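Below, each structure is written out as structure tokens.
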Structure P
Amino acid sequence: MRTAQELYTTGIRDHFAPALRRLGFQGWRHSFSLPDRDRWAVLGVRAVPGDGRVRYTVNLSVTDKSAWDRRSIRPDANSPTGLERWHSPIGELLPVGGEVWWEVAPGPRWLIAVEDSVAAVRGYALPELRRRLRVEEREHYLGQAELDGVNGALAAAAVARIQRAELIGGALELHGAWSRHDPVAQAVLAGAARGFLSALDARFRTVRVLDTLGRTLWEFRHAPGGNHPGAG
């Protein structure tokens, strides 16, 4: 029987890496990037062997090539340098939130973990990296200290944090790892939306809550009927 390390190596070489290349990534083994003239959009695989199994996770980063001293080798998403425009573990993009690890161990179902990690890259990591490479007419709303304050209140209610808050088309969009089927998140975010709307900021009259795939979960707006859930 092959060891966990052998299975992991096979899984990354013969399944994970080819799948990422079909999605448009370049690279191999533990470092991949999306082609872009101005920025490094990097995906790194970090593995930790032990106890007869190999656990691994995925980290993401976007770095201006001009800030990377014009070096030809891509940055390592597993080892942040402080030069990144953005850095995140993949778990922050998934509905579960927090750290996410896949585990390869000897047995007939060892490949399932690899296939699941490819699905997570396809469904969450790739769209987010592409979004961060696009030039979009979006204005960030709230400074980091203000956002930390709001997220502190969400954490106290065991609700996932706001990953970003952006103004677009007369709406304030809040993005995070929430689910339409979570009534606690809906209630807490409705309260946060009322707070944002009470500021009477002329730049928006609607607060739109979206999940990490960009799907609208709820909308809250100034209206005689109160707050209305949006479609998505």
Structure Q
Amino acid sequence: MAAQLQRHGLTQALFNAPPGDFDAGERGLASLAGREDEFRRGFLDQALPYAQALGCQRVHVMAGLLAAGADRAAALARYEANLAWAAAQAAVHGVAVLIEPINTRDIPGYLLNRQDEAHALVQRLGAPNLQVQMDLYHCQIVEGDLSKKLELYLPGGRVGHVQIAGVPHRHEPDLGELNFPFLFDQLDALGYGGFVGCEYRPRAGTSAGLGWLHAERARHRA
């Protein structure tokens, strides 16, 4: 993969740390009781070596699911302890650790759902390389008020990556209820200089679904 990135002049913007048994429904290990060693081995033995090999500066650590009846405070404490540890390991290699609030419609039971929760966690831990991955699709479903959320959080420098998709069906960003040209202009106006990840499901294939991008480029050239 590193050779292909170099060949085509591409940058690996981000990838996820090992999430556990994905096929069995797991969506992260960092908050799960009794899985601390597994999380840390995966981060040290897989995530960081891959980040170095690919020249990738961001690794997303998924929180995991909160089981019915489980102690949320205890899960958050484990999550914070694992994030503090991961951020310290990643800092040695110049890698940022990202956390992402995710809606519970797409992933029922996911531990971290709100932007304010994520930013409060980042502030509590205080690691310079711990950042929030702001997915506007998830944020709209959980909270809405996207433009105000961008105004609130982008100037603080703790948003390390932005992702987009159309709401409500997670297709191309020009399909659905959000005004992405307005939001793109706001990202520019607020000085966001990072990547914008397109985490959506194309309705008719990747290439066929890129009409929105061509239109956006034409709008900026006008």
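Suppose distance in nm of label points 7 Å out along Cα→Cβ at positions 87 and 183 works out to 2.6; of P, Q, which structure was it derived from? Walk me through the numbers before you get to the answer.
On the way: P: 4.1; Q: 2.6.
Going through each structure in turn, the value belongs to Q.
From P, Q, which structure was helix-only ellipticity at 222 nm (-39500 (n - 2.57) for each DSSP H run of 4 or more, over all residues; to 500) = -11500 calculated on? Structure Q accounts for this read-out.
Comparing distance in nm of label points 7 Å out along Cα→Cβ at positions 15 and 39 across structures P, Q, the highest figure comes from P.
From P, Q, which structure was mean projected area of the Cα convex hull in nm² = 12.9 calculated on? Walk me through the intermediate numbers first.
Values: P: 14.8; Q: 12.9.
Matching structure: Q.
Just checking, which of P, Q has the largest value of FRET efficiency 1/(1 + (r/R0)^6) of positions 31 and 55 (r between Cβ atoms, R0 = 35 Å, to 0.05)? Walk me through the numbers before you get to the answer.
Working: P: 1.00; Q: 0.75.
Sorting by FRET efficiency 1/(1 + (r/R0)^6) of positions 31 and 55 (r between Cβ atoms, R0 = 35 Å, to 0.05) in descending order puts P first.
Given a value of 0.40 for FRET efficiency 1/(1 + (r/R0)^6) of positions 111 and 151 (r between Cβ atoms, R0 = 25 Å, to 0.05), calculated from one of P, Q, which structure does it belong to? It was calculated from structure Q. Out of P, Q, which structure matches 21.2 when mean count of other Cβ atoms within 10 Å over residues 127-134 is calculated? Going label by label, the one that fits is Q.
Coordinate-derived values only; no laboratory data. In this text the structure is predicted, and so the values were computed from the model without any measurement. Cβ atoms are built from the backbone, for glycine too; each structure is taken alone.
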